[in-house]
Structure 1
């Protein structure tokens, strides 16, 4: 599983894990949260802007591009940590959808009564991940998040 479903320089193959790592998750909570976000944005994107084929093209290409950006960051920082999850692909979808409807109002499911514009969401996500890179936070793969978001935008 670690060999093909996690993105790392430790893998014997670099290309296949860049694709397969977006289908692997650390826990059921990780998978559940990611799929909730996909479900939330896929409906809007597929019905209003993309058909099913273009949706999958954006999702998979966004995931591969974010994995590539993550590997480039790992090479520059000499990191051997592994990455997995669909966050890069999801942020590509989020970036695309938010750029198509920047005035849309978004909410965080666990924070009732708080909403913000889609444009503010993209700015906030990018600032959070830039800070994560600068301060070397390791909970998320901030380089992959930035790569996915910018690909979607």
Structure 2
């Protein structure tokens, strides 16, 4: 079993319902939920002219390898109604792999840790809420330390 940290986000329709649906779908896919952050409302990144997001971080365990986990996540996003659109555009649901244990993955279409993790204070804040001593594997620094230095 590997521990993974996932980011959930939604800014269309029943945002809370999509987050709940994502958690339920992840559990159906075989992930065992350990902890979850509060739900935070955040400004959109990239394309600013769109509704605010609800975001949440979950910690779970899985037997899936990173690529298989990504495949399961993309399937769940489609099941929940996500359609192709602009990068950083509005979406019913977005599920990102933030961390997969302490593994570093750099493959076509899959980068772990998530490449924007250390640049998004809201993600660091939610991760630090779940586990302040969690280490970011590239820098070796804790989420709470990264959060203290993050741009606001």
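If helix-only ellipticity at 222 nm (-39500 (n - 2.57) for each DSSP H run of 4 or more, over all residues; to 500) comes out at -21000 when worked out from the coordinates, which of 1, 2 was used? Please report the intermediate quantities before stating the final value.
Values: 1: -21000; 2: -9000.
It was calculated from structure 1.
A value of 2.7 for distance in nm of label points 7 Å out along Cα→Cβ at positions 25 and 57, calculated from one of 1, 2, originates in structure 1. Of the structures labelled 1, 2, one was used to calculate Rg and Dmax of the Cα atoms in Å, giving 15.1, 48. Name it. Here the read-out was taken from 1.
Only the coordinates and a few stated rules stand behind these numbers; no lab work does. Predicted model only: the values in this text are computed from it and were never measured. Cβ atoms are built from the backbone, for glycine too; each structure is taken alone.
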